[in-house]
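Novice: Following this line, the structures themselves.
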Structure I
Amino acid sequence: MSEKMITLINDEGQETQAELVLTFEYEGKNIALIGDGDDVYPFFYDDDGNLDAVEDPELLEVCAEVLNAFEEEAEENE
């Protein structure tokens, strides 16, 4: 996986470190897959860095497929 760490700031101003695993565009929407060490979560993002959780079941499946393909490619390149 990537090693790009980002700082997330919640609505209360609390900071959390997370890994930006990858970004991609799907049907005109920007999606970031962000990891916390154990799990990876998909978010929509905009040019200002705002995040909004992906909740649509079909889009969650697309995100899982993209992540699996990314991980398989990374394993092949090792």
Structure II
Amino acid sequence: MSNGNHGGEAAQQRKGLMVFLALAVLTVVEYIVAVSLTSTPLLVTLLALAAGAKCWAITVYFMHVTRLWRGEEVH
């Protein structure tokens, strides 16, 4: 039997893939920044920004923290 929710499931899978790709791109950027910069303050700043962006994506998408501020869901 079908529950008619295949469109929502496909959208969630696409969103998960996009988050995964964004994290992969940020990791590559972090590596490039780490091996190419010699200025310590700039290096630390850029790596902290990239780490913050990755932390935000993981917290929002995989840990579902935004649900903490929503009302109760109807089941």
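Novice: If relative contact order in percent (Cα under 8 Å, 6 or more apart) computes to 18, which of I, II did it come from? Walk me through the numbers on the way to the answer.
Specialist: On the way: I: 18; II: 28.
The structure behind it is I.
Novice: Assign the value 1.55, calculated as Cα Rg over 2.2 N^0.38 Å, to the correct structure from I, II. Working shown, then result.
Specialist: Numbers: I: 1.12; II: 1.55.
Value 1.55 for Cα Rg over 2.2 N^0.38 Å corresponds to II out of I, II.
Novice: Tell me which structure, out of I, II, gives 16.1 once mean count of other Cβ atoms within 10 Å over residues 17-24 is calculated.
Specialist: Numbers: I: 16.1; II: 12.6.
Answer by label: I.
Novice: One of I, II was used to compute distance in nm of label points 7 Å out along Cα→Cβ at positions 9 and 33, and the result was 2.8. Which label is that? Don't skip to the answer; put the middle values down first.
Specialist: Numbers: I: 2.8; II: 3.8.
Derived from I, not from the others.
Novice: Oh, and also: Using helix-only ellipticity at 222 nm (-39500 (n - 2.57) for each DSSP H run of 4 or more, over all residues; to 500) as the calculated read-out, with -9000 as its value, let me know the right label among I, II.
Specialist: On the way: I: -9000; II: -23000.
Label of the originating structure: I.
Read-outs: derived from the displayed coordinates by stated rules, not from any lab. Here the structure is a predicted model, which means the values were calculated and not measured. Cβ atoms are built from the backbone, for glycine too; each structure is taken alone.
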